[in-house]
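Student: Take a look at the structures below.
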Structure 1
């Protein structure tokens, strides 16, 4: 029966991925009907706290986008890259990393990719190099970000254990940054130079390459610029506050309640702190920086965030039902595989992320299993970057966008599907990040 249930679980993931958008979440609902009503399995439960944190962060991000904050960040990133065109293979991934780290969403990379492609082509550098490593850098900037859905899911999954957000960041930030540098080195000389590339030369001869349109860009000036800059400053100040409160738990307020006539004291959780601060941030930005509620709801960040929420809701709930129905078998099976080699848990994160196309959903489903197996918390944090395995199959949005934006044709998906431009930097950065994290946990 276990294998039939597993087959249904995997089928829901595959079909949902093919449907796209909210498909993974709603197809998981069909799987839940089969599990709960037909097979009489435990219903499990969705990760309510994690979903609440993700929704609050998305709301704050969307309000900043409505105030022009994301456009402001992108304009700064573009200026930095245009000042160093010959070093674009190294500058672009780090600018991308920092931008994604700060914004907490990969959405902003879509504004950077055409700029990276244009700068590299004009500098005579094969666009495949900076484009491929920048896409991978965005993935790792996201797992390092304290406000990304993936990190929020990690914090939620480790709630109640002896670990803080700053401790997590002390491992993830240096490991991913160093790994991105190693990844940039791996693609530095990749492929033929543009003046020797036959595909590019043919396109150039036929006049198929178009110059970037300046009219399509959002230019912030005057009052718009002031509001965008102000919303960005407020957003980052709150992020800093989140990190400080995580570093010093005594800053979180204590409260007292009466239970059966007896006074009981408690302290607000880190999850609740993040939700409150992020919702308040959205409110401040709307009041003082004129972020329209309609623009906030209708923006790209909110739309992509809602898609992620529905997907996580459905697939994590389905995974919870499957796990609870087969808990003993699953734990014993994984335990026998990783016995004496707990770092092998990283492979589980990598392969599940390939199926789910979501770091947060992967963490929400699999990390509780790691906790149940008694894997030490530092080791769980060290293998966290392995959730970036969804580059392996070139079907993710940022991968497809990078291929589309590179007019030279150097950034490509091969005939064998897996021989694409992102495979080398993806494997190099992900493996490097995990190895460096494993080294760091022995030091910190």
Structure 2
């Protein structure tokens, strides 16, 4: 049993491996399944749920709002929904989102148009530093109010509106904001219309698609999503696939580790989530998707990855929206690939669990990798797979799981001596990360 809070150290390079693994279930789909089940009628069943801190925060918040949730067996849950507008909490109940920006934005979307909601909102230290200005502006358009006025960081107080009206929204790169608008629109009077110029992850739409009385998706030059408010939502029966973002870290390790190969079974391969793999394949990575199948409007399959010689990464803005979570590990791949890699359109990385641009620059600089950045662009001057056994990498307590995982991969590939504070933050998204790394032959030490 691991301690609740711990540091992690690495002193040894990993050897080559040929393995078959399964990664943790998809976090985005797990969280959305609970939220949609809570506002649907009757009993929804969700199997293979990610049992991580972010999902436990989701369950706890929903139970505070009167939702009955029963665990059947490991990773399988029943959600007893009572329909739109049914969530309720005593005045000034505190909802704690923990580290989850997804939960915060989506549940605020639900609650903003749910009658008689007056709740306090907070997160952990990392989430409390993330601006909610865009979300607050959108929910204010539906009629919700937030206190104190002109404050955009948790803790906050939310007062819902009893007379929400649908809005028109031009979506940007944030799938969370788009989903918040969808959730708010479901319980509003009239229609809500979203026009999407850049296609972000679409799990929310996919999970709701069977409710043709509530949602209509029109594909054309721009994708349009029409939400018809105050309609009946049917219960769901979902089986959650493996998380492609979690799989990306093991894929990166395999690509760069001489003589290695890996098969990752049952990974979600939604086209809006595979930008990481598309970028790398375009640069020469030997990655294959096999055993493809479609269920609940979601593609999944097995991912085969082989050690490859890849070219420097040139990632335009269009890749960002479909590989947001994977950019820290892409920066590691770029650092260990000879030549100059360029990433554009990445300004939103500054408002993640940490500023992922500057924090990754700090980490790479510790093993002698030069970088240069502007607000929305990062250049990495890659050195190839270097030996950094005489270097040290220190990662402070950032509360950022992707930075911790990326630093781990960097250390086991280069032999750098690594110390990561509060590594337990990785369990918000990937509770099996260390177990899988041990299976692949990585050596590390846990320190209280």
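Student: If you rank structures 1, 2 by Cα Rg over 2.2 N^0.38 Å, which sits at the top with the largest value?
Tutor: Between 1, 2, the highest calculated value is found for 1.
Student: So helix-only ellipticity at 222 nm (-39500 (n - 2.57) for each DSSP H run of 4 or more, over all residues; to 500), computed for just one structure, reads -22000; which one of 1, 2 is that?
Tutor: Attributed to the structure labelled 1.
Student: 0.35 is what came out when FRET efficiency 1/(1 + (r/R0)^6) of positions 66 and 162 (r between Cβ atoms, R0 = 35 Å, to 0.05) was calculated for one structure; which of 1, 2 is it?
Tutor: It traces back to 1.
Student: Have a look at 1, 2 and say which one yields 28 for relative contact order in percent (Cα under 8 Å, 6 or more apart), as calculated.
Tutor: It traces back to 1.
Readers should treat all values here as calculations from the given coordinates under stated rules, not as data from a laboratory. This is a predicted model, so every value here is computed, not measured. Cβ atoms are built from the backbone, for glycine too; each structure is taken alone.
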